[in-house]
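Trainee: Alright, structures below, take your time with them.
Taken together, the values in this text are just the output of simple stated rules run on the coordinates, not laboratory data. Quick caveat: nothing in here was measured; it's all calculated off a predicted structure. Cβ atoms are built from the backbone, for glycine too; each structure is taken alone.
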Structure P
Amino acid sequence: MKTYAEIVGDGGSNIVAQVQQQAARLQDRLSHVHHIVGVVSGKGGVGKSAVTVNLATACAMQGLRVGVLDVDINGPSIAKMLGVRAYTPKVTPNGVLPAEGPCGMRAMSMDLFLPDDATPVLWSAPTQQEAYVWRGTMEMTTVREMLTDTVWGELDCLFLDLPPGPDRLPNIAGLLPFMAGVIMVTIPSQVSQLIVTKSLTLAKEVLPNRVIGLVDNMQGYACADCQTLRPLFPEAGSGETAQSLHVPYLGGIPFDPALAQAADRGRPFVLDYAGTLAGKAFMQLADAVQTYLQAQVSAGDTP
């Protein structure tokens, strides 16, 4: 048996060619997707998935062909929020057909492959304690397969709902070097500002000039009766955080109890409440994202 030092090249595994083939398949599948936008957060609990769903829906309401991929393999929620959990993915010779949500949005999520609500995502290993060593690699392999095997068709924008925390972003950036950009979601609390500062710094490093901006979720409480904005958190200065890091500040989205109810019901909030303070904020966010993407195209600055 040869020792590791005696093995020349890839030892006959042809690993380089395999990686190149996978990259070519991925690029071919996404060749009809004009823009890919990631939605990320420095920490959990800031409403990132709700922002993703309603931003994507707002773009679809404005005439864009939109897709949403749930990159959170272990805690998927996009299918629930879009009301497509009952869909069973169909395999065709050309690939897997995605679920179709409101406004014709195409969606894919690990949730669609799980048999019931209580089933966790478990990785093959002698024990689950040992599986953690390869978990990151296996998760990214699954994301790559969902991107490559799904028949996305012609899309103006594919939104990626990433897991909370900044650690997956470098992997996604490596997998999709042609990504248009990312949106960072935070809330107006000092704890969240502390963490989002680190996450924004990392995002700027792995995706230079492709941080679309910072969104402040739950920025005040939208009064249901008078539609005025009232304080919800002590002011923590998300705008100042964005300014200090030279990142565009995309404004805030007020907290509205109807938003959580809509997510539980599986119908995007902005479909029925576009005229509310929160609804208008989502529509304005969609405008800002489209302006960014159009500017990228006009400048020939597509990755």
Structure Q
Amino acid sequence: MTTSLQNNPLIRLGTRRSPLAMAQAHEARARLCSAHGWDEGAVELVPVVAGGDKVQDRPLADLGGKALWTRELDAWLAEGRIDAAVHSLKDVETIRPPEIALGAILQRADRRDVLLGASSVAAIPQGARLGTSAPRRAAQMQNLRPDIEVVLFRGNVATRMAKLQAGEADVTLLAAAGLERLGEDGVGTPLDLEDWLPAPSQGAIGIECRSGDAQTREMLAAIDHAPSAAEVMAERMLLEALDGTCHSPVGMLAQLDGGRINLKAALFSADGGERVDGSVAVAPGDAQAIRAFGADLLGRATPGIAALFSGKA
């Protein structure tokens, strides 16, 4: 690749500055270069400090929710300072501005949560402290182990692992995909998807661009992984149907099987004491069937659960 192209990249990818976000941006760049036969210099990575990275001592839901991870990148897109933004899709609001399009979903990585500090949920000592800031992880754990105390853990993967090592909690949960992307995939115990549901879109990298930018959308389309996109969009449709927010403890999993998507979900009360489960098989993109499934779950929810599903995710 010539120096002039390195100085004038074909596409500028915005990303948060955290180690995991940068690793995901490098993966997106590698996939773009492979798909188009480009040299690495054709894709410029543009780090941006997100609001969610600036405050680490309060739960995300108390700070403004998922928009804290997208607001700055959205603004840079709108201003034309970047052509596309790389996100962990589980951190992206379900309802997005019409001027922003989801241009690609990369092949999904391991969706599981990994337990650190114990060999299994059953092996966690009585009365242990779980370090997490995720309502889903807290409620799902307390549903299985009501004796466990939840303490706030915020920060990137390395920070949370250091807090665990320092004894600020006895166990914690991290996404297997994030650990793998950081070269830490040998730590902890992955939890079986049959017993422990992940967050909607967990393990998926999404790349957004301006809706009217046909050139960038064409570039990104080359790395969109259709099976992963079908599964992730089913989960995002269900989250929208549930009217979930960052306060909503919900785990779900969509799995493509022979042209159908098997979708299952569990909704919890904040303390995990109440739970409602369901599953359905739908055709990819069947929003009506997914909305009906969401309505069924909410229709069977206890007041303690229903109160947590009352706003846009």
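Trainee: Among P, Q, considering only mean count of other Cβ atoms within 10 Å over residues 91-98, which has the greatest calculated value? Please list the in-between numbers first.
Mentor: Values: P: 12.9; Q: 15.8.
Structure Q comes out on top.
Trainee: Could you tell me which structure in P, Q was used to calculate Cα extents along the principal axes in Å as 77, 45, 43?
Mentor: That value comes from structure P.
Trainee: With mean count of other Cβ atoms within 10 Å over residues 35-42 coming out at 14.6, pick the structure among P, Q it was computed from.
Mentor: Q
Trainee: Right, here's the next one. Match the computed value -9500 of helix-only ellipticity at 222 nm (-39500 (n - 2.57) for each DSSP H run of 4 or more, over all residues; to 500) to one of the structures P, Q, and report its label.
Mentor: Q
Trainee: In addition: For relative contact order in percent (Cα under 8 Å, 6 or more apart), which structure out of P, Q has the highest calculated value? Kindly include the intermediate steps, with their values, before the conclusion.
Mentor: Values: P: 24; Q: 20.
Sorting by relative contact order in percent (Cα under 8 Å, 6 or more apart) in descending order puts P first.
Trainee: Here's another thing I want to ask about it. For FRET efficiency 1/(1 + (r/R0)^6) of positions 179 and 259 (r between Cβ atoms, R0 = 30 Å, to 0.05), the calculated result is 0.40, so let me know which of P, Q that is.
Mentor: The read-out comes from structure Q.
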